[in-house]
Structure formats: structure tokens, C-alpha cells
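I've put the structures underneath this note.
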Structure 1
């Protein structure tokens, strides 16, 4: 079983700050999803759906396991040791990516507050193309569906209209433009300009005098 790192380790500083800020606000959003302590296998299909949806979100999102709803309020109740033991990052990544195309990148990290443990699934924004569900699972996951987190709602569902599709395509176009600009910069950095070529030729001619 893969070891689950903690947010206080080097490299997770930004995630630690994001989780701490989320706990201060203690409110769900399109980029934040709370779950009470639960075993991976019990909720893995819903987790896969939400992970794919958050990958289609600008800057991705986080799922925090160990936050319970009581009488309309969120409580930091934590994840039990028994439930935590069911989460293996390698198995989770393999399972989610059986259903997603292209692959989804996410981190699985532990977070502690006053000796209470939480599990964080930190989902990265898609790299180049939006994520599509490539495989069906009963009625819970539908092949060919693009899952999203709609504006203003902490829920996961299929894309429903042109405006939601446009938001997703805008992110993809921006990524392609940045890659194209980077390619142009590398080409011109590696290829001498006409002026540079003329100066080099002039220096060579001077050496012959």
C-alpha cells in the first residue's frame, strides 16, 4: 500500500494553506466538496465522478473527507483510522483513470487539525483536453459524458448547455495558446537572427585580416 503523505511536508505548502483557508470558511463550493468519514470502496464511483468534474474546473478542486453535516452546519469530525486505511493512492489513481480520458492527475494527502485526521484529494486542472468519461458504470457513470461543477453550486453533474461547454473550451484554448507561444519562443531562441548571423560573419572576416 502506498504511503499517504501529510500536508506539512515540503511540496504541499500551497495545499496546506488552501485547506486551512477552507476550514476557516467551512463552506462547500464548486471547487470544494466535503464528505463525512467513509470507506473508499463505498463511495468510489461518486468520487470518480467528482474527480473528473473537478479536473474540468479552472485550477481544479479539493475533496475533503472528514467533514460532517449536523443540523445544517459543517463539523470537522475527521476520518476514522478504519476508513483511512481503505484509501490507497495507487489504487485510487488506477480506478479513476479506468473511466477518464485523458487521465486525471490528483494527489492524496493527509491533513491534521488538533490531532484530528482528514484526507484530502487534490485534483489538478486538466493538462490539455477536457476530461470525458470513457466507460460506463451501471447508471452512475455514463460513457461519453463530460462531468462538471456548475457555477454557484457545490454539485457534480453532466454538462447541460452551451455556456457551460464554452467555459470549458475557453480553458482548453488558453492552454493551447500558451503552448503555441512557448513553442514560438523556443524556436526563435534556438535559431540565430539575421543580425546575429551577419555579425558572426563579419567577425570571421576580421579574423582573416
Structure 2
């Protein structure tokens, strides 16, 4: 594997969630920080403001478990794959870039659904749902919507999260069956952010 070139000083290190692909944060590393990261298994940076090494999560406990390193073609930028132990951002968010990247997770799910549907695999729930057509998928979406609403009214937070995930999955299945890309839904949401004339919702 190519080794990073620290001859020009600190290098930017982008940290990515190894499981979801979400970009978690950007930090800076020198040769010592990378060596400590590899040796300890915890992502460690060089703090420009404090002038010293610091391990992510050393006070909060929300460490980043180091899994893999990739170096770009010029050997002057790093990509760190890690597994977070809790939120990465000090504001309590999963990513220092906010939650906008949730769209990336949905996009990857959309592509997996397309692949499963195309496979025709009888063992795949997704493929079987596709084979039954949009009416069946619409009924499943309605069921999941009701279950999500009931969970929100009567169950704990984790139950709501599980049901909401099922609801989003079935929505993506139905969109794919209707040949409506998720990007069109995002575009519609974006259009609603624009200022509207007074009197319009």
C-alpha cells in the first residue's frame, strides 16, 4: 500500500464510517498521529489549535475504532475507515457534516433494491415483492405506515426507529416499481424550500 507523504507537513484525514460509508469528520494528521492510530486502534489526530496529538473521544468516550487507511493518488490526503462508538460530532450528531448524508444511505438502499429486484432470486423478499406488483407493495407500505404510527404512539423509541426503517424500505420498493427515482423525491423536497408567495402553503 502507498504510504502518505508527510514531507509537506500535516495531511487532511477524512474519516468515513466503515459500515455505512457516511463521512464523519475531517481532521489533520502528522506521521506520529498516524503511527499512534495504527498502534492503538483509535483514530488520533494532530490538533492545530492545541499543538498536540489528540485521540478522538478521549474525553467523551466516543472513539473512532480504526479499521483501514487509504491514501490518495498524490499521497497527500488520507481516507480513514473507522467504526464510531457513539456520535462523532460534539453536537451529538453522527457526522460533523450534519445529517444531510442520510440521503446517501437511502441512495445505497435504492441501488440494493434495484439489484435484488433484477436478480429474480426466489429467496429474496425484495424480488418476491417485486414479482407481486405495485398493488401488493402499496398494501405493504400502508401496513408499515400504520405500524410506524402505532409504534410512535405506544412503544419505545427503538421500536419507532425499526418501524420507520421498514417504512422507508417499502416506500423505496414502491417507488422503484413505479419507476420513480429517489432523486425526483429529493428534487420535490428541495423545491419546497424556496420562498413561496404569501397565502400558499
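Bear in mind that the values in this text are calculations on the coordinates, not laboratory data. What you are looking at is a predicted structure, and each value in this text was computed from that prediction instead of being measured.
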Consider the structures 1, 2: one of them gives 15 for relative contact order in percent (Cα under 8 Å, 6 or more apart) as calculated from the coordinates. Say which. 2
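For Rg/Rh (Cα atoms, Kirkwood Rh), which structure out of 1, 2 has the highest calculated value? Walk me through the numbers on the way to the answer.
Values: 1: 1.18; 2: 1.08.
Evaluating Rg/Rh (Cα atoms, Kirkwood Rh) on every structure, the highest lands on 1.
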